[in-house]
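Trainee: Once you scroll down, you'll see the structures, which are given as structure tokens.
A short reminder: the numbers here are calculations on the coordinates, not readings from a lab. This is a predicted model, so every value here is computed, not measured. Cβ atoms are built from the backbone, for glycine too; each structure is taken alone.
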Structure 1
Amino acid sequence: MGCLIVYAGVVLVITGLAIILAESLGIRLGRLPGDIRIQGRRGGFYFPIVTCILISIVLSLIFSLFGRR
């Protein structure tokens with residue numbers, strides 16, 4: 001259980017550093033081309049489909065690397 005918590009912490013730190021680095025380079029997750037955004041008079045709808053796909057691919061790669069032990 002302790003190792004799982006340590007791995008989760010390491011993944012969170014790496015993810016945080018990657019987000020900080022991406023923002024400093026001008027890359028903003030959640031505003032990628034292909035994300036669905038519909039704006040109306042009474043409100044709006046936003047679904048970041050491309051962002052979800054990108055995060056899914058990255059997480060799949062990370063989990064496959066840790067799962068090969």
Structure 2
Amino acid sequence: MPDYKFTVVVEKDEDGLYVASVPLLQGCYTQGNTYEEALEHIKDAIKVHIEARQALGEPVPIEVAVDEVHIVA
């Protein structure tokens with residue numbers, strides 16, 4: 001499998017669980033009791049997502065750029 005690099009967003013939900021998602025891979029998300037657990041789970045979810053795309057003959061998207069935007073409200 002080629003090397004891939006994805007941005008992962010981790011949020012803490014109202015129940016205290018850490019929810020990890022990959023914005024570029026629609027539907028690729030998971031959770032964990034700790035930040036570290038959520039990161040390990042999202043790695044597995046990414047692998048499964050890539051394998052499913054490849055099995056369907058779909059391309060794996062590649063990130064072009066990642067940036068932060070700060071807004072004062």
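Trainee: Which one of 1, 2 has helix-only ellipticity at 222 nm (-39500 (n - 2.57) for each DSSP H run of 4 or more, over all residues; to 500), as calculated from the coordinates, equal to -10000?
Mentor: 2
Trainee: Comparing 1, 2, where is relative contact order in percent (Cα under 8 Å, 6 or more apart) highest?
Mentor: Structure 2 comes out on top.
Trainee: Please compute Cα Rg over 2.2 N^0.38 Å for structures 1, 2 and give me the label with the greatest value.
Mentor: 1
Trainee: Now, a different point. Could you tell me which structure in 1, 2 was used to calculate mean count of other Cβ atoms within 10 Å over residues 35-42 as 8.5?
Mentor: Source structure for this number: 1.
Trainee: Okay, moving on. Taking distance in nm of label points 7 Å out along Cα→Cβ at positions 11 and 59 as the criterion, which structure among 1, 2 has the greatest value?
Mentor: 2
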